[in-house]
Structure formats: structure tokens, C-alpha cells
1. With Cα Rg over 2.2 N^0.38 Å, for residues 56-143 alone derived from the coordinates and found to be 1.31, which of I, II does the value describe?
2. Where does the value 1.5 come from, among I, II, when distance in nm of label points 7 Å out along Cα→Cβ at positions 152 and 200 is the thing being computed?
3. Matching task: -9500 is the computed value of helix-only ellipticity at 222 nm (-39500 (n - 2.57) for each DSSP H run of 4 or more, over all residues; to 500). Pick the structure from I, II.
4. So if we calculate volume of the Cα convex hull per residue in Å³, for residues 40-79 alone for every structure here (I, II), which label has the highest result?
5. With FRET efficiency 1/(1 + (r/R0)^6) of positions 88 and 128 (r between Cβ atoms, R0 = 41 Å, to 0.05) as the yardstick, tell me which of I, II scores highest.
6. Match the computed value 7, 30, 37, 22, 4, 0 of P(r) over Cα pairs in 10 Å bins from 0, in percent to one of the structures I, II, and report its label.
7. Matching task: -0.56, -1.38 is the computed value of log10 I(q)/I(0) by the Debye sum over Cα atoms at q = 0.12, 0.21 Å⁻¹, for residues 32-183 alone. Pick the structure from I, II.
Structure I
Amino acid sequence: MKRTGLLGAAMLVVVAAWSAAGASRHLELRSRVELFRGSNQWSEASINYAFDPAKSALIVCDMWDKHWCSGANTRVAALVKKLEPVLETARSRGMIIVHAPSETMSFYAKAPQRQRMLSLPAFAPPAEMKITSPPLPIDDSDGGCDTPGDKEHRAWTSEHPGLKIAPDDYISDNGQEIYNLLRSRGIETVFYTGVHANMCILNRTFSIKQMTKWGIHCILLRDLTDAMYGPQDAPHVSHEKGTELVVEYIEKYWSPTALSGHLTRALQ
């Protein structure tokens with residue numbers, strides 16, 4: 001199976017399959033459609049998606065306690081304040097919350113939320129779908145930091161303390177472990193939030209790319225993410241515009257997106 005820019009009617013068929021009978025909530029998703037293959041002319045497509053909170057999970061990606069880029073640190077701190085109420089609502093409506101602060105599992109080695117993840121039975125993933133991945137619309141080859149002088153290094157030790165890890169949540173930074181959870185709990189839809197959209201959210205072992213290749217339905221909460229991009233790099237736009245370009249890229253080639261406010265209203 002090869003995925004290209006041509007979505008059109010095929011997208012509508014896939015969405016219809018996603019909106020299976022029995023799901024109890026409805027959410028507006030945004031995707032991108034290239035009506036004529038090769039034209040590189042894309043239009044927004046809005047889809048009414050039916051989902052069941054009891055068969056949904058929300059993955060918090062790499063919301064670390066500290067980042068090496070001070071600009072990223074500032075934006076993560078602001079994102080935490082927006083994200084925490086969404087997690088509380090999702091959790092209260094039966095959605096599974098997975099905290100995925102990569103490279104910090106030693107910090108959580110004895111946490112019950114980590115031990116419960118490790119105790120799950122293993123499920124063999126299906127053969128991966130062969131999906132093409134066009135180049136990103138931004139240049140992040142220098143690390144993508146927008147605050148000059150910051151040097152790349154490992155600064156993180158845990159998830160940001162402003163995010164609550166509730167007793168029934170899970171902790172993992174491993175795609176196979178998270179796949180085990182999804183299968184053991186019958187999860188059909190996975191929402192992604194956190195950072196960074198062009199790096200970790202796309203490329204970790206539990207990322208949108210990997211889960212999509214395994215046939216999991218992924219949705220990015222586009223107002224609860226950020227990109228690693230500096231205006232000094234191509235295409236030389238603002239950081240905010242660079243993040244928008246990455247979100248559009250994900251909508252074109254990988255998954256639809258939604259707004260967190262629409263999700264919380266759907267969960268009321």
C-alpha cells in the first residue's frame with residue numbers, strides 16, 4: 001500500500017470506515033486533500049468523526065521537565081497549562097492517558113503506572129503498511145531551536161511536573177509496549193499531544209508514523225503541540241508559521257487533526 005498526495009474520494013471512504021456505528025461522540029477533524037494528483041494544490045477537508053472515549057487513548061509526547069532550547073522551554077510551560085485540563089476531562093470520560101517522556105524511564109522504574117505497562121501481555125504488530133514520507137516543509141537539521149546560542153544536549157530527567165500522572169494512567173516511551181496497551185484495552189483511536197510535531201510526534205517508536213503503519217487511527221491535537229523550528233532556517237518564516245506548516249504536512253500525509261476545545265466539548 002503506497003500513500004501519496006492523492007486522497008480525494010479515498011479519504012472519504014477511510015473516514016466512513018472510521019466512523020463505525022456504536023461510537024458515542026462526534027468530533028470535527030481537519031485533513032488536507034489534493035484533488036488532482038501532482039498539482040500540489042491542497043484544500044482543507046472537515047470530517048465529522050465518531051469515536052468512543054472508552055476505546056480511545058491520549059498520548060502525551062515528550063513534555064519534559066526541561067529542554068535544551070530555552071524557547072522550547074517557554075512554550076512547553078505554556079502548553080502544560082492548556083494541556084492539564086484536557087487530560088483531566090479525557091481521563092474523567094474514560095479515555096486512557098499515556099505519558100511518554102522519552103529517555104526518562106529510569107526515573108519512573110518503580111512507578112505503578114510504569115509497572116502496569118510492563119505487565120501487559122505482548123501482541124505481535126501486523127505487517128507495516130508501506131507509506132511514503134515526503135520531506136518536511138521546514139529545515140530542522142540544526143536542531144530547530146529559535147533562541148540563538150542554545151547548545152543541544154540532554155537536559156530532561158522526567159515529565160514536566162505541571163502534568164499530573166493519575167493512578168490509572170500509564171507510562172512508556174516504547175512503541176511495542178504502547179501497542180500492547182492499545183490491543184489489550186481494545187483502543188481504536190489515539191490522540192497525540194505534546195512536542196515536537198516535526199520530530200518526536202512523527203518519529204518516535206510510539207509516533208503517529210509508526211502507529212499509522214500498524215493500522216492505528218491517529219489524531220493530532222493541533223493546538224496542543226509545537227515544532228522545533230527557528231526562523232533562521234528555510235523557509236524563513238516565524239516560529240508559529242513553521243509549526244503551522246508542520247501541522248499541515250501531518251494533515252496531508254499522516255493523520256487528521258482536531259482542536260482540544262472541540263474534543264473536550266465532545267466529551268461533555
Structure II
Amino acid sequence: MAAVIRFESLSKTYRSGDVEVQAVRDVSFEVQAGEFVAIMGASGSGKSTMMNILGCLDQPTSGRYLLDGIDVSQLGRDALADIRNQKLGFVFQGFNLLSRTSALENVELPLMYARSPQSAKELHGRALTALETVGLGGRAGHHPNQLSGGQQQRVAIARALVNEPALLLADEPTGNLDSRTSIEIMETFQTLNERGMTIVMVTHEHDIALFTKRNVVMRDGVIVSDIRVPQRSVARDELRRLDAATKTAQLAP
């Protein structure tokens with residue numbers, strides 16, 4: 001399989017006056033097409049810096065970052081903006097939806113910046129297809145305040161998918177959600193991954209990381225563990241268990 005992500009001896013140093021902070025230190029790793037990876041670590045471990053570099057929101061101090069075969073390490077601001085629009089989809093802890101626009105219009109937003117030669121009708125169709133992919137085709141006309149938290153996050157996922165990115169980046173995507181809704185969102189990610197989408201997710205929740213296929217743990221700017229998940233949680237099964245436990249609790253005297 002081709003590597004969608006390749007870090008080669010990558011480091012990131014921040015300077016504050018005379019003080020230097022090595023947020024990422026000489027990291028080399030790859031993510032292959034079709035993987036589902038969780039990046040984990042305590043506060044200050046370097047995982048947020050890693051995510052910023054992965055998302056072309058920050059640049060390394062040294063080393064190389066190849067994204068889908070393109071060396072983005074030293075690209076200028078405009079070129080990085082194009083890469084983000086063409087190659088990356090972002091899902092954040094906050095849904096970041098525009099409150100006065102419909103779900104469909106929220107999903108269409110990235111298409112406005114893509115300079116696509118397609119007609120408005122074709123772009124509208126792409127946005128609707130993205131909503132259907134996350135199971136919200138019937139909610140296209142609803143505004144965010146008419147949707148649950150889980151539905152809002154799925155609109156955000158559809159928005160991330162609409163430009164057909166090579167890589168989906170998720171930063172604490174279940175952080176604002178209850179347990180059941182978190183599992184539903186992980187079910188969406190698992191389904192997308194089963195269809196071939198490459199996903200990298202930052203999370204501090206170990207039970208959420210078990211829904212991925214590979215866990216990368218950082219400490220003090222370096223990768224200290226990189227393992228395949230030995231017993232992966234399947235969201236569909238977890239939802240069935242949760243429903244069964246809820247029914248049992250309701251029947252209890």
C-alpha cells in the first residue's frame with residue numbers, strides 16, 4: 001500500500017524569548033492508505049503539534065513531511081491552503097457549523113473555495129451525497145439547532161468528506177458527546193474506513209482509541225509506542241450491548 005503520510009526525522013521547535021521547546025523530536029513514521037490511526041498522549045506530549053503539522057497548519061523546523069507523495073514541509077501559505085482544501089478533511093471537537101444555514105449549505109462550504117469547474121447543481125449533488133454517506137440525507141434542510149449533537153458532528157464529517165480528501169483528520173471528535181453518541185460517531189468512522197478512507201484521530205480516551213486499528217502514543221515529543229490494536233472494538237456490537245444494558249436497567253425493580 002502507498003503511504004499517505006510519511007514523516008522523515010521530523011522535528012518542531014518553538015521559541016519563546018531565549019527558551020526553546022522541542023514539541024516534536026526527530027519523529028519518523030508512516031500511515032498507509034486505508035489505515036485508521038489514533039494518536040494519544042498526555043498534555044504536552046506533542047500530539048497536538050503533530051496534528052497541526054499533519055493538517056498543514058504548522059510546518060516542521062527540520063525533517064520532511066510527505067502527504068500523499070507531495071513534500072509539504074516547506075511550502076508557502078497559499079500552497080498549503082490549496083493542499084488543505086484538496087487533500088485533507090478536518091473534524092474537530094467543536095462542530096463549527098454555521099447556525100443560520102442548513103446542513104446541506106454547511107457541507108457545501110468547502111466547495112466554494114475549491115474553484116471547481118462543476119456547476120452549482122453538480123456541487124449541490126456532491127454535498128447531498130456526502131450527507132447521505134453519513135446517514136443524514138433526510139436532514140439536509142435542517143439547521144444545526146434542529147439537530148442532535150451526534151447529528152451535528154456527522155454534518156461536520158460530511159463537510160470534511162465533500163472534497164474527497166486523501167486523508168481525514170479528527171481532533172478529539174467525541175470530546176463533546178455522551179457515551180452512546182460517541183460510539184455512533186465511531187461507527188461512522190469505522191464505516192468510512194471500511195470503504196477505504198484513511199483516518200488519523202487525536203484522542204485522550206483509551207476506550208475510543210480501541211475503535212481504531214492502530215494506536216500511536218507520544219511522550220515528550222517522541223513516539224514511545226506504536227501498536228496494532230489487538231482486540232478492536234466494533235461500534236455496532238458496542239451499541240447492541242449498550243441497548244441491552246439499558247433495557248435490563250429499565251426492567252429492573
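Laboratory data are not the source of any read-out in this text; all were calculated from the coordinates shown. What you see is a predicted model; the values in this text were computed from it and never measured. Cβ atoms are built from the backbone, for glycine too; each structure is taken alone.
1. Among I, II, the structure yielding 1.31 for Cα Rg over 2.2 N^0.38 Å, for residues 56-143 alone is II.
2. On the way: I: 1.5; II: 2.8.
Derived from the structure labelled I.
3. Considering all the candidates, the number was obtained from I.
4. Working: I: 180; II: 80.
Looking at the calculated values, the largest one is I.
5. II
6. Details: I: 7, 30, 37, 22, 4, 0; II: 7, 29, 34, 21, 7, 2, 0.
Working through the options, I get structure I.
7. This value belongs to structure II.
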